[in-house]
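Heads up, there are several structures right after this.
Values quoted throughout were computed directly from the atomic coordinates according to the rules given, and no laboratory measurement underlies them. Just so it is clear, the structure is predicted and the values come from calculations on it, not from any experiment. Cβ atoms are built from the backbone, for glycine too; each structure is taken alone.
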Structure P
């Protein structure tokens with residue numbers, strides 16, 4: 001039996017009335033609520049070259065509006081916090097970067113997770129090793145050096161299967177020898193320290209720091225499921241309101257809808273969600 005394509009089997013976006021129902025409590029008590037937003041694929045469309053990503057002006061405007069109404073608005077990204085800040089173009093937001101290994105509050109410097117610091121030298125060794133391999137030159141693989149983590153992007157490769165096979169063949173043994181961990185995402189292989197840090201842990205830590213019991217997280221990728229799980233766990237606590245919003249795409253991870261309270265279609269759906277949160281008429 002032929003497998004159904006994701007295009008034919010992906011779930012439908014949540015109806016508008018359900019979105020308004022679940023987001024309503026956050027809107028009515030915005031000054032007590034925290035909003036956490038993934039960057040690539042959520043606030044900004046996925047593009048062939050990650051360096052070319054940009055947040056649409058309409059989305060950027062809504063984020064600025066939210067930051068004036070809500071207790072906190074935080075961009076959560078696999079990119080370094082400073083890079084996420086550059087792309088978002090907003091110095092007044094908090095940023096969680098490198099999948100949780102970095103935190104940068106407004107007006108503050110980036111803080112690197114202390115338990116990850118001993119692994120920076122090992123990541124540096126892997127970077128130099130990768131840059132020295134002649135097979136990488138014409139592979140179509142873009143090496144993203146993020147200091148404490150490293151990403152192999154193969155979206156632009158002419159043969160993505162071949163590029164992924166090259167990454168596994170040339171790097172997985174070396175990564176294991178260095179004591180680092182592999183995490184696979186949408187057309188990317190992430191290498192990180194073996195530390196109990198992910199987007200969910202980082203979001204939970206910042207939520208505790210803020211003392212919030214009302215929160216929303218929106219994301220589109222495998223790494224965002226960790227944050228969805230954190231919000232689901234918190235939702236079991238008395239008085240906590242937590243809403244997870246999954247972004248539908250052709251490359252949506254199969255497990256993402258299972259953990260999402262709401263589903264929206266691409267960045268345009270995220271824009272609608274932000275309009276509701278901002279109290280604007282649709």
Structure Q
């Protein structure tokens with residue numbers, strides 16, 4: 001279903017070409033039944049992923065402040081077993097992390113086989129905030145594009161399924177969401193002066209996102225642009241993309257579990273046969 005835009009490698013990206021309020025001509029009332037089905041299927045697929053242990057799944061969520069990274073995790077992963085899932089939120093690096101390369105702390109949090117890992121912000125901050133705020137020389141942050149592509153190629157080559165979502169929100173919608181936080185006493189705890197300061201760099205961030213979407217969308221780790229102005233459609237779009245990506249692995253995982261079950265059952269029969277022989281010899 002055409003709910004998101006999957007980017008091609010090295011194709012020039014202009015975010016103005018993608019409508020953040022796009023909804024595929026769906027109505028909000030159409031979404032719940034679809035989302036319920038997707039949640040159930042995602043729960044089944046995650047159980048198979050965990051049990052088979054053949055692959056890991058890494059979901060990367062990036063977007064401007066208030067684009068809905070937390071909300072996406074909360075809604076889309078509502079039927080996922082916490083045992084097989086972990087979320088990592090990358091904040092400003094610690095002194096220990098700063099003493100290593102920028103991918104050191106990221107690699108330590110990548111999901112093991114059988115696990116579903118979610119990055120709430122990610123290694124892409126090192127070509128975003130680092131660039132926008134001139135925290136590194138241009139030559140250094142530009143080199144990070146290749147480091148990131150090689151890193152993701154390594155993960156994919158060792159069995160990690162990578163899905164990267166850019167939650168595309170408009171500047172006007174961001175302003176409305178920030179205002180809503182101010183007006184709703186139950187949401188005021190979310191207010192962060194930094195969010196308002198970063199709005200001053202909106203155009204710089206848009207340019208930085210356009211460049212990373214162009215340079216780091218690869219065959220093994222493509223970027224998906226998600227229309228994020230409508231929260232209900234954002235959640236539907238992300239859930240649909242995850243399920244449609246994992247669905248082709250179902251038979252492989254089921255086959256692996258069937259083979260493992262046969263081995264386990266044969267071992268059980270041998271064990272019981274040994275018990276019977278032991279009992280008869282007494």
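When relative contact order in percent (Cα under 8 Å, 6 or more apart) is computed across structures P, Q, the figure 22 traces back to P. Quick check on the output: -16000 is helix-only ellipticity at 222 nm (-39500 (n - 2.57) for each DSSP H run of 4 or more, over all residues; to 500), derived from one of P, Q. Which one produced it? For helix-only ellipticity at 222 nm (-39500 (n - 2.57) for each DSSP H run of 4 or more, over all residues; to 500), the value -16000 is produced by structure Q. With respect to mean count of other Cβ atoms within 10 Å over residues 98-105, the largest value across structures P, Q is given by P.
Highest-scoring entry among P, Q, by Cα Rg over 2.2 N^0.38 Å, is Q. As an exercise: distance in nm of label points 7 Å out along Cα→Cβ at positions 58 and 266, calculated from one structure in P, Q, equals 3.6. Which structure is it? Source structure for this number: Q. Each of P, Q could give mean count of other Cβ atoms within 10 Å over residues 162-169, but the derived value 16.6 comes from P.
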